[in-house]
Structures are given as structure tokens and as C-alpha cells.
Structure P
Amino acid sequence: MICNLVGGRWQAAATGETLDVFDPATGEVIDRVPLSPAADVAAAVDAAATAFVTWSRTPLMERVRLMFRFRELLEAHRDELAALITRHHGKTLDESRGEVRRGIEVVDFACGAPTLLQGRTLRDVSTDLDQDLYRYPVGVCAGIPPFNFPVMIPLWMFPLAVVAGNTFVLKPSERTPLGATRLAELFCDSGFPDGVLNVVHGGRDAVDALLVHPTVGAVSFVGSEPVARHVYSTAASGGKRVQALGGAKNHLVVMPDADFDTAAPSILNSAFGNAGERCLAGSVAVLVGAAGDAVTPLVDLAAKLTVGPGDQDGVDVGPLIRREHRDRVAAYVGDGERDGADVLLDGRSHMSRDGFFLGPTVLDGVKDGMAVAREEIFGPVLSMSRAATLDDAIEQANRSALGNMAVIFTTSGRAARRFREEVQAGMVGVNVPIAQPFAFFPFSGWKRSFYGDLHVHGSDGVDFYTRKKMVVSRW
């Protein structure tokens with residue numbers, strides 16, 4: 001059974017209650033994860049607090065050298081990590097390799113701490129008066145990543161936190177705990193002191209224990225919108241810093257002048273990559289004017305995608321994470337059909353296979369009032385709607401309560417610029433499938449896709465994991 005990491009020691013949780021960890025491609029149970037109680041969380045926080053006393057005073061260059069060692073180990077084990085992701089999440093190996101690479105990019109960014117953590121100074125701000133800004137670590141930080149990126153998103157969190165002098169408690173997703181466990185092993189092998197990174201497995205009880213623990217100073221979360229709201233309101237009410245990334249309903253606007261040869265594979269990648277289990281998945285394709293003629297060739301291309309186990313060559317779409325989640329996604333398809341949408345491609349035909357499969361699904365004629373138009377489905381389902389003009393398409397996207405990403409496909413710079421200026425989403429793409437910023441920029445969802453003030457990674461991440469102290473001096 002999987003163990004917790006507390007103060008540098010791997011130890012069993014103080015409970016016998018567990019959840020099964022599955023291979024989604026077969027439905028086979030491959031491990032069991034403990035549902036750690038609040039006492040285990042408290043022990044991990046105490047270990048982090050103890051380590052913080054020394055770690056926060058450790059010279060920056062020593063912290064950076066350890067981070068470089070961690071990066072080297074991640075590079076050396078990247079294929080192993082990718083295979084582990086595929087085994088307990090289900091995504092294709094290519095997708096898993098991309099996940100590992102994107103995670104390492106944040107570690108690359110964290111290795112720039114000597115520049116990132118610099119303060120500012122201004123001499124003679126007044127007569128014989130100097131002013132200096134210093135960055136200090138926050139203290140004990142906590143991270144609560146989701147199931148869909150079990151390696152990448154933990155790497156969005158703890159490397160930047162610890163290189164800034166904080167210590168960390170990570171609560172991985174109970175559905176995909178193996179990736180974070182392996183990351184922690186490599187982190188320890190890099191030579192970091194005991195207690196700098198701690199890992200506690202569990203479910204909601206463990207999360208809530210972190211949110212209310214008085215020693216935890218900052219919480220990073222990625223997950224669904226309702227849980228993000230709960231995390232934000234609970235932790236912030238206790239005076240903690242919070243960055244809570246919630247759900248998404250991303251719109252892909254296709255203009256009549258779009259280059260279909262570029263747009264079509266991009267739309268399929270966006271909608272069906274990672275089996276639709278990502279917060280940057282394209283969920284609603286808004287076809288503007290004559291772009292509606294692209295429906296049939298788009299469906300034909302989607303029908304050619306290969307569904308199967310993620311570790312097999314030639315597979316485009318892997319399984320979903322759990323049977324109950326697959327059934328929930330399938331229920332959305334049924335709801336859309338009953339509400340009047342046309343099912344042009346029905347992935348429910350794959351549900352009879354072993355494992356948790358549901359193939360690419362395309363719904364046409366989707367209207368605003370339908371659940372498939374408004375709610376995050378988190379599966380390989382593309383809803384298609386129509387708009388007469390770009391104004392109508394932007395208005396349709398902006399009616400969503402969520403504002404994570406929006407993409408436009410066009411050859412018109414005028415249309416692209418107008419879309420960039422007017423669409424209410426924090427990440428905007430032009431002729432790209434996924435508008436994911438690189439590690440040195442913030443991952444900046446808007447509206448109910450994000451709760452907090454400082455986003456994950458980039459300059460926002462540096463600000464989130466440091467406190468600024470102003471020193472005004474006269475000698």
C-alpha cells in the first residue's frame with residue numbers, strides 16, 4: 001500500500017481505510033491509497049514547520065544547487081514518469097511525455113531563483129533616506145493537485161515554493177497518487193533536507209485539515225469549480241494565501257476565413273487530447289457563418305481517431321479515469337440528445353470494452369440553455385454551436401460563468417485582435433489548439449475558473465510564495 005512521507009520518513013497512514021487505484025485501460029486494481037486522517041496531516045505540517053526553521057535560512061545558492069539536482073533526476077527518469085502516468089491515469093504515452101516535459105519546465109524556471117527572488121532598492125528616496133524591498137518565504141505551504149496531471153501540476157507547486165525557502169505539504173489526488181509519490185522519492189534522492197517536502201495521501205478530510213491548519217500559510221489547488229470555491233473560501237477565511245484553479249468551459253471560435261487544414265487537427269487535439277480530461281480542453285466549437293460547412297469533414301476526421309490503451313502505439317484517445325466518471329460523461333451526451341442536440345459521432349459505442357473507455361463524441365446544434373453548453377463535462381465530448389458573426393460568437397463565449405481559455409481560428413489579424421480584446425478569458429489562443437502559457441508566464445484563468453489574486457507559476461508564482469518586507473533606513 002502507498003505510504004505518506006513525513007519528515008523524511010515513509011510511513012503508513014494512521015488508518016486502515018483505503019481507496020483502490022486503477023489501471024483505467026483494464027479496470028484492474030493496481031494499488032491502494034490510504035485516506036489519511038487529520039492527525040497525519042498535522043504530523044506532516046509539524047514536520048514542515050520544523051524544517052522551515054533551518055531551510056528558510058539555507059543560502060539561496062545551496063537551495064538552487066539542490067533544485068538543479070532534482071531537475072537532473074527528473075530528466076533521467078522522464079520515461080519512467082511518463083509510463084507511470086499512463087498506467088494509473090490512462091492518457092497516451094505521448095501525452096504523458098508532454099506532461100512530464102511541461103512539469104520540468106517549471107523546475108527550469110525555479111532554478112532561476114537567484115534572479116527571481118531579487119528585491120529592489122532606492123537610495124536617497126528622501127534626504128539621507130534609503131528604501132529596500134526584500135523577499136521572504138511565507139512558511140509552510142500546501143498543494144492539492146488534481147487527478148488529470150499527476151506529475152505536471154505538483155511540479156507547478158512545490159519546486160518554486162521550496163526554492164523560495166518555504167517547506168511544503170503535498171496532498172496528491174487519491175485517484176492518481178503514484179506520480180506524486182515518485183516525484184517525492186526523486187526529490188529526497190536529490191539531497192533536500194528531511195521535512196522540506198512532505199506527502200500526505202487522502203480525500204476530503206485530509207484537504208479540509210490542510211485548509212484549516214493554523215500553521216499552513218498558503219494553499220495551491222487545482223480541480224473543479226465547486227471545490228475551488230470551497231478551498232478558497234475556507235482557507236482565505238483563515239487568513240491564508242490561496243490560488244484555487246477551478247473548472248472551464250472553453251470556446252473555440254472558427255471564422256469563415258480560417259485555414260481548415262490548420263484548424264481541424266487543432267480542434268480535435270483540443271477537444272479529445274487527454275480524453276478531454278483537462279481544464280484547457282476545447283469544449284464548445286462556435287462555427288461562425290459559412291464555417292458551419294466544416295462540420296461534416298470535422299466529424300469524419302474525429303471518427304478516424306483510434307481509441308485504446310494509452311501504452312499502445314497508434315492510440316489517439318485513452319480511457320477516462322474511473323467508471324463512474326465515464327458514466328457521468330456519457331450521461332451528458334444523453335442529456336444533450338434529449339435536449340435536441342444531434343449526436344453526429346457517438347463515443348458511447350466504446351463503453352462495452354474492458355476499462356473505462358468512451359470515444360470521441362460530437363454534438364451539433366447545441367444551444368445555450370443545454371447542460372452540454374454550460375457545464376464542464378471533462379471528457380471527449382465536443383459541442384458545436386453556430387453564430388452569425390464574430391460579435392455573436394464572443395457574446396456566446398462571454399455568457400459562460402467560467403473564463404479559463406478561448407481560442408479563435410482565423411486568417412484575419414483584425415478579427416484576432418478584436419477577439420483578444422473582448423473575450424472574457426484569461427488565456428487566449430489564435431490558431432492554436434491549447435493556449436497554455438509557458439512556465440515563466442502565469443496560468444491566468446478568469447471568472448469562476450480561478451479564485452485568488454496570484455496565479456500559478458510565472459511571476460505570479462514567485463509573488464505567491466514570497467512575502468515582501470520594506471526596510472526604510474537612515475544612517
Structure Q
Amino acid sequence: MNLAPLLILALGGLGAESASAVRSAEPVHIGSRLEPFVDAYLIERMEGTAFKLHTPVDAGQAFAFDKPWEGPFSAYVTVLRDGQRYRAYYRGAPVSNHEGHEPEVTCVAESTDGIRWTKPELGLFEVRGQRAGNVVLAGDPPFSHNFAPFVDTRPGVPAAERYKALAGIGQTGLKAFVSADGLRWRPLRDEPVLRHDRSSFDSQNVAFWSEHEGCYVCYFRTWHERIRRISRSTSKDFLNWTEPVRMEYGDAPIEHLYTNQTHPYFRAPHIYVAIAARFMPGRQVLTEQQARTVGVDLKYFKDCSDAVLLTTRGGNRYDRVCLEGFIRPGVGLENWTSRTNYPAWGVVPTGPAEMSLYVQHAYGQPRHELRRYVLRTDGFVSVNAPARGGEMVTRPIVFTGRELVANFATSAAGEIRVEIQDPSGSPLPGFALDDAIMLIGNEIERTVSWKAGSDVSRLAGRPVRLRFVMKDADLYSLRFKAGESQ
């Protein structure tokens with residue numbers, strides 16, 4: 001069978017690092033890191049299998065934007081986890097105004113599990129004549145417009161700068177802020193640290209420390225040929241940033257991406273996940289009468305939006321192996337207005353087998369809220385085989401560890417068998433397909449076994465290929481780890 005079309009389909013959206021790795025004959029050194037199948041980086045051949053995009057499940061309201069200083073135009077939510085504490089930061093804006101103007105403030109909500117949220121009574125600022133309990137930044141509207149914090153995981157970061165944020169608009173540039181506790185913030189310096197043209201930054205400008213790249217990375221909104229695009233800059237010290245570079249998408253279409261929400265996946269930080277708001281300007285669903293009925297501000301009903309999934313391993317290219325909408329607007333006209341369905345920055349664990357992401361609903365409406373969505377752990381995308389079966393073969397890889405574990409799901413009639421091959425594709429003794437013990441079930445982490453057991457340590461440090469022969473099954477991720485031989 002000629003697999004070239006399958007390979008083009010599978011690999012066409014690869015980023016710069018991924019594409020160069022595929023062209024290289026050198027094996028991929030994955031060590032013991034988790035490798036979710038959100039891109040084709042490890043894949044050399046797919047026959048009868050395909051990438052499958054999984055749909056997050058609406059798990060209900062996280063919280064409403066119901067404080068007097070919050071309201072219908074609250075936006076740009078950042079959700080992060082710091083130890084046992086979860087925090088959500090967002091713009092509070094009870095009225096629609098020009099960017100960076102009063103009465104925009106920055107608010108916070110907190111949780112111990114990512115499911116049940118409260119708004120702390122901090123009393124740090126007075127807003128509109130009253131002590132605003134959960135406001136952490138006020139009186140400087142250009143920076144409350146899109147304040148986007150993160151926990152700085154850089155080794156040796158000073159305790160007083162453990163929380164960092166970038167914020168600003170085109171006229172001001174991006175200013176750096178720091179905090180010891182994530183509640184009391186101060187500018188790192190008075191001048192902006194990153195400037196671009198005046199049309200930039202009118203969105204959530206997200207940054208983080210990248211262990212993978214050994215630097216700070218910032219992704220922010222720019223314009224190119226009248227389309228909302230994403231650009232990227234890096235820094236070693238959070239003060240001096242490189243000249244921005246526009247992100248590309250391989251063969252994926254160029255679409256308006258309003259927010260990008262790029263961040264390291266918490267289980268595999270060498271992969272950045274971007275749950276981007278795809279904006280469809282002028283794609284009107286509601287009539288004016290329907291807009292009045294749902295109560296949306298009449299400036300915000302002539303467009304619609306959803307969310308799409310992109311990933312990157314660094315560099316200026318996103319991978320987008322599935323072009324379909326990742327989060328579709330829900331049932332009800334209130335979900336089809338302008339600038340609703342915008343995802344928050346951050347995917348966080350909320351259970352032993354689940355992770356949560358958060359999406360704004362009903363923007364510009366009295367019932368404006370943040371809702372929680374749930375996926376299985378690693379469950380963004382899978383390599384999927386239908387009932388008639390298929391297979392996937394990796395490129396040569398080099399691993400460390402004693403056992404191979406897989407995150408997978410099958411039907412009652414489905415199965416996965418794993419063969420380990422040498423780089424030329426010949427089965428290794430004891431690890432051939434006929435030796436494989438079937439994987440049947442639905443588990444986040446199942447040890448792969450063969451007739452002689454699960455110990456693969458004698459293959460560690462040398463190039464091998466993995467061949468997955470599957471039927472009515474999904475494979476979400478794999479990793480090698482230390483374990484006890486069976």
C-alpha cells in the first residue's frame with residue numbers, strides 16, 4: 001500500500017522542530033517523558049488509523065461575573081494551579097468601553113479543587129466608592145485590560161518575583177509585573193519591556209517560563225493582512241525580549257485567532273497547548289430582535305466564535321492535526337453572540353483521570369459566566385482505529401526506563417497490541433506482535449506486556465520503533481518509566 005498520502009495528511013501541520021525531526025534520520029530521544037499524541041512528531045506511518053479530536057464536556061458553571069466591578073464585559077481569564085491552590089484572574093468590566101479605560105480592574109477567584117470557586121475578600125482597592133474584595137489591580141486601566149499572570153517555575157527565581165505577569169495595549173506596550181503572593185502586584189520596572197506596532201497586544205498576552213527552551217516565552221496578538229494573528233517573543237530575564245516573530249500554521253488555514261492561550265501542558269511541558277478563540281467576524285446568527293430577547297449588548301451580536309486546538313514544541317510554527325472546532329458553541333442563541341465561547345488560559349488537573357479547562361459564556365449579557373469543561377487526562381487528541389482495524393508505527397526512538405505505559409481506551413470488542421521493532425522495522429525477539437498481550441479496557445496508565453513480561457530495560461538507550469496494531473481503540477499517550485518487572 002502507498003502510504004505517502006497518509007503521511008502527508010498526518011504530518012502536514014508539523015511545526016518547525018517537528019518537521020525538521022521528521023526529515024532527520026536520527027532517532028528521537030524521549031527518555032522517560034510523556035508523549036501525548038497531539039501532533040505527528042513521533043509518528044512515521046499510519047495505516048487505517050487517524051487523529052481524532054476529542055470534545056470537552058461541559059461540567060457546569062465555575063462562577064458568574066456577578067460583582068459590581070465585574071459584569072458583562074469581564075474577559076481574558078487566566079486559570080493556574082499553584083500547589084493545592086487554583087486561581088482565576090480576569091478583567092472586571094461592567095460596561096463596554098474603549099480598551100484600557102475606566103472602569104477596568106483585575107479580579108481574582110480561588111479554589112482548592114478547580115471545581116468550586118470563591119471570591120476572596122481582600123479589600124486591597126476601592127472601586128467606585130466601595131472596597132472591592134477580589135480586586136488585585138486597579139487605577140491603571142491599560143494594564144487591567146488584559147493582565148495575564150503565571151507562576152514562574154524558573155530555577156532560582158526570587159521569592160518576591162515568583163508570580164509574574166505581562167499586560168498592556170498597543171499604545172503602552174507590554175509592562176512586566178511581579179508578586180510574591182499573586183495578590184499584591186508591583187511593576188518590575190516603569191518602562192514597558194516589549195513593544196510592537198500600535199495594533200498589537202489588544203488581547204490576552206500570555207507568557208511563561210519554558211523549561212523546554214530555557215527562556216521566557218510570550219505569545220501575543222498581532223495583525224497581518226487584516227487578519228488577527230499570533231506572534232512570539234522570548235527573553236532570558238523577563239526584561240529584554242527578542243524581536244517578535246509571527247507564528248505559522250503549516251498547511252492549516254489562516255483564520256482570525258482572537259486569543260491564543262498557549263501554555264505548557266502540565267504533564268508534558270515540552271509541548272505547549274493552545275486553545276485559541278477562533279473569531280468569525282460578520283458571521284451573524286441572531287437577528288436584532290433575537291439579540292434583544294437574549295439581552296446581549298447590541299454592539300455584540302453580529303459575529304460568532306468557537307475554540308480550536310493547536311500545539312507547538314517551540315519555534316514559530318503551530319501544529320494543528322485536527323481542523324475541526326474543539327469547543328462548539330452550545331445550544332441556545334445566547335451562545336452565538338460576538339466574543340462569547342472564549343477559552344481561558346490554562347488546563348489544570350481536577351481529578352485522577354480528568355483535567356479541566358474553562359470557557360466564557362454569554363459575553364456582553366447579564367448572565368455572563370465562566371464554565372468548566374472536562375477531558376480525560378491527556379485526552380485532547382488520540383490516534384484512533386475504527387472497528388475494521390489499523391496500525392501506527394513510530395519513528396526510531398531512544399528511551400529510558402523499565403516499562404512502557406499507555407493511556408488508551410477500547411470498546412469491549414476492541415484491542416491494542418504493541419510490537420517493538422529494530423530501526424529497520426524487524427520485530428525484536430520476545431516483543432513481536434504474536435508475543436504481545438492485548439490491551440483491552442480504558443485506563444490512564446496501563447503497563448504494556450508481552451508473554452515474557454513487561455521489562456523492556458534491556459532495550460533502553462538503543463533506537464527502537466513501536467508498532468501499535470489497533471481495533472476500535474484510541475491511544476492518547478505513552479511513556480517509559482521505572483517499574484517492577486512482571
Structure R
Amino acid sequence: MDYELTDLFSKKQADQKDSPDTTEEARMDAGADSTPYKSTPLAARMRPESLAEYVGQSHILQPGKLLYRAIQADRIQSLVFYGPPGTGKTSLAQIISNQTKSEFVRLSGVESNVAEMRQVLKTASHRMSNCGRTTLLFIDEIHRFNKSQQDVLLPDVESGVVRLIGATTHNPFFFINSPLVSRSQIFELMPLSESELMELLTRSLGDSVKGLGMMPIKVTPEAIRHLASTAGGDGRKALNALEIAALTTLPDKTGTIHIDLSEAEESIQKKAVVYDKDEDAHYDTISAFIKSMRGSDPDATLYWLAKMIHAGEDPRFIARRIVICAAEDVGLADPMALVLAQAAQQAAEFIGWPEARIPLAEAAIYIAGAYKSNSAMKAIDAALQDLRSGRRLPVPIHLKDSHYSGAEKLGHGTDYKYPHDYPGNFVPQDYSGANLNYYTPTEQGVELKIKNRVHYWRSLLNQSKEKNPIDS
């Protein structure tokens with residue numbers, strides 16, 4: 001079925017029918033009087049005004065979740081929203097402002113300076129003193145502020161003069177000052193799912209006040225699905241692409257604007273990839289990609305990689321899977337695989353499409369052609385399982401820290417043997433106080449050398465233990 005929308009400017013279209021002029025100029029003129037937000041992008045017009053209208057982020061906004069409860073109870077303190085573009089960070093800040101009845105003030109990490117920040121904070125202080133009303137200070141791209149700018153916020157955030165909401169696409173633990181992070185609750189926003197994006201698009205088509213409902217549009221389900229699947233979880237990108245399609249597609253003789261898959265492809269500038277009937281291509285393709293690398297088939301690896309690139313996958317999504325495969329499936333059989341995978345991930349983020357395809361392909365081919373070993377994964381999982389089962393080992397006294405006054409009196413570190421003082425930089429020494437054996441090396445590639453060394457060292461350690469038994 002098509003998404004059919006009400007025609008609210010039929011008179012102008014009737015006039016258009018009488019005239020052979022069906023150019024884009026005539027169409028735009030016909031709809032001009034009935035488009036109240038003509039100069040405002042669709043994504044901005046469709047911003048939700050309440051939690052009920054908000055789409056996505058159910059992992060933090062479901063009833064009962066901390067953020068949901070804090071908003072409902074008006075107990076919001078300082079927050080940092082961290083996530084990709086178009087996931088609703090600004091919209092959520094405005095909703096919180098509406099819900100908590102705070103004065104909403106917005107600054108930009110790109111444009112605002114210290115003088116402007118001080119003025120905003122001074123006004124917020126007067127507002128609190130004179131009206132008893134708090135100020136919700138929203139700072140978009142807060143990671144762009146330098147240390148001095150971020151430090152200006154600390155006193156007023158600490159005293160509660162402002163409730164800070166920072167939005168960033170960068171990891172706040174790396175890009176925001178520690179004192180500010182420690183005074184804030186961090187919430188990660190995730191890319192919107194395909195179904196959530198389809199909900200946004202469908203809602204905008206039916207909204208005659210803020211959306212495109214005043215236009216006579218018919219959009220095929222395939223077009224809606226393509227916009228949602230290629231927007232990369234970005235609601236703004238999906239809505240803007242739909243608006244471009246609506247405003248640039250010529251109406252037919254009846255004045256109806258038809259948007260099918262070809263118009264959707266052009267508006268979002270991504271070609272559709274034919275998917276199976278179950279529509280699981282996103283997960284099935286990445287699964288095939290990983291399994292092809294693990295299975296040492298470089299040609300299949302390249303095909304699935306090309307399919308993801310063609311379909312518009314986020315290069316970071318692909319790079320993450322390559323890094324994981326390098327560590328999990330190649331591992332110690334060829335440690336360079338992880339180094340190359342990390343380099344490819346950094347290069348892909350730095351240069352973006354289309355050139356990112358080259359380092360990603362280089363890393364994927366290397367991993368497909370490398371020796372394979374999952375011994376590192378199995379070893380750490382075995383150690384974790386021991387801990388989860390309740391096994392707790394005290395740190396042997398000779399391994400405890402001795403770099404402080406009084407350590408010698410406690411005997412900490414006094415019997416420790418420094419390996420570099422011994423031949424071959426090795427000396428048999430107990431490092432756990434128990435008989436542990438988690439790591440089982442394979443004989444694949446580089447790991448064969450590791451196996452020989454480890455087995456030799458273990459034999460020396462076992463001989464030492466036989467001479468000086470320990471309690472296991």
C-alpha cells in the first residue's frame with residue numbers, strides 16, 4: 001500500500017491542471033502559501049515536544065529507567081548526552097526543559113566564547129535569585145570547548161545555578177574535563193533502528209501542521225524503507241532526505257507527487273541493495289563478512305565488504321568488526337593483524353568514504369589470509385569464569401607494591417626477583433600463589449614460537465615449585 005496524504009491546496013492544483021505549466025517552479029509556487037514552515041527544515045519542524053512523541057532510546061527512556069524517572073520527578077541534575085548525529089540529543093534536552101519548566105538556554109561549542117558563557121551564567125544566577133527559576137543550559141558539541149571554557153562552567157554547575165546538558169558525538173571520558181564529567185550523569189544515545197526511522201518518516205508524512213501532510217504525496221513502502229535503512233541511524237538525515245524528495249519531485253497531471261524507490265535513492269544519494277525477504281541483510285551480511293574472514297576466504301570477504309559499502313554501512317561499524325575479528329580469530333597466531341585492524345579503523349574515521357574502503361579492504365584481506373588462533377579469547381574467558389565462580393587469590397607478599405614508606409616493614413616486595421637480573425631475563429618465581437593454567441597456545445604461525453617459550457618457562461617454574469612447594 002501507499003502512504004496517501006490529504007491534499008490541502010487543491011484549488012491551486014486545480015488551476016495548475018488548467019495550465020500546461022507543470023514545471024518545478026509552478027509546483028513550488030502552488031504549495032508556497034500552505035507551507036507555514038517553508039524556511040525551516042523538516043527535521044527541525046518535527047522535533048518532539050514531549051516524551052510521548054520522542055522516538056528511540058528506549059534503553060534509557062522506558063518507564064522505570066533512571067533518566068525517565070528523573071525527568072518525571074523533576075530531579076534532573078547535570079547530564080551529558082553522547083551519541084552519533086541525528087539520534088535526538090537536542091530534542092531530548094528541549095523535552096527535559098519543557099517537562100521541568102526550566103529556562104532553556106542554548107550555547108554552541110563551535111560558536112560560543114568565554115565572555116558569552118559568563119554572561120549566560122550571570123543571567124542564570126540573577127534568575128535563580130530573583131525568580132527562583134533554574135536555567136537549563138544546553139551546550140551542543142560541548143567537546144569543542146577547551147579546558148578553560150569547560151572550567152568556567154564548574155562553579156555554577158556545582159552550586160546548581162544551572163543544570164547543564166552537554167551533547168557530544170565524542171566519548172565524554174576522553175573529550176570533557178574529568179571534574180565536569182564527575183558532576184554529570186552520562187547517557188549514551190544509540191543510532192535509531194530502521195523501524196524507528198520508518199516511524200519518524202511516516203509520522204512526518206501524516207502531520208499537516210509541522211510535517212508534509214499539507215502536500216499531496218504518495219510514497220511507496222520501498223522508498224520509506226530505503227530512506228530508513230540507508231540513513232545510518234540518523235533521524236535528521238532521513239527526514240531531510242524525504243523533504244528533498246518531496247520538494248524536488250514533479251507532480252503528475254493530477255497534482256500528486258509520487259515518491260518511489262528511485263526518488264528515495266537520489267534524495268539520500270545511496271543506491272539500494274537487494275535484500276532477502278526477511279530484511280535481515282544488515283546482520284546477515286556482517287555475519288557473512290566475519291565468517292569469511294575467520295574462514296580464510298579473501299574473495300568472499302571482499303564481496304561482503306563491498307556489499308556493505310554499497311549499502312551505506314557506517315565505516316565505523318565495519319571497522320569495529322574487523323578489529324574484533326583480528327583479536328578473536330587471528331589473535332596470537334599473527335599479532336600484526338590487530339595492529340593493522342586498529343590502523344584501518346583510525347584511517348577510516350580520519351578519511352571517510354570513499355577512500356575508507358581501501359584501508360578497510362587491506363585489513364580484511366590480511367585477516368582472511370592470516371594464521372588463526374582463538375587461544376587469547378579462550379584464556380581470558382577461562383580466567384573470568386574462575387572469578388565469577390568465586391575464586392579469589394590474595395596477592396603474594398613478594399609481588400605487593402614496595403614503592404612507599406613502610407612497605408619494607410610489612411615485608412612487601414622484599415623477596416621479589418627482578419627478571420632482568422637473571423640470564424635470559426627469566427627467573428622461576430611464583431606469580432599467583434596457585435597452580436593456574438588458562439593459556440593453551442596453538443602451533444599456528446607466530447604462536448608456535450610463543451608456545452615453545454611458554455612451555456620452557458613453565459617447565460622451569462614447575463621444577464622450582466617441586467623444590468619449594470606452594471599451597472594451591
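Read-outs throughout are calculated quantities, based only on the coordinates presented, and are distinct from any laboratory measurement. From a predicted model like this one, the values you see are computed outputs, not experimental measurements. Cβ atoms are built from the backbone, for glycine too; each structure is taken alone.
Here are the numbers for this structure:
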{"quantity": "Read-out helix-only ellipticity at 222 nm (-39500 (n - 2.57) for each DSSP H run of 4 or more, over all residues; to 500), computed value -15000, structure in P, Q, R", "calculated": "R"}
{"quantity": "FRET efficiency 1/(1 + (r/R0)^6) of positions 171 and 451 (r between Cβ atoms, R0 = 41 Å, to 0.05) - structure with the largest value, from P, Q, R", "calculated": "P"}
{"quantity": "For 3.9 (distance in nm of label points 7 Å out along Cα→Cβ at positions 51 and 195, calculated) the corresponding structure among P, Q, R", "calculated": "Q"}
{"quantity": "Per distance in nm of label points 7 Å out along Cα→Cβ at positions 227 and 435, the highest-valued of structures P, Q, R", "calculated": "R"}
{"quantity": "Parent structure of the calculated result 2.7, given that distance in nm of label points 7 Å out along Cα→Cβ at positions 251 and 419 is the read-out and P, Q, R the choices", "calculated": "Q"}
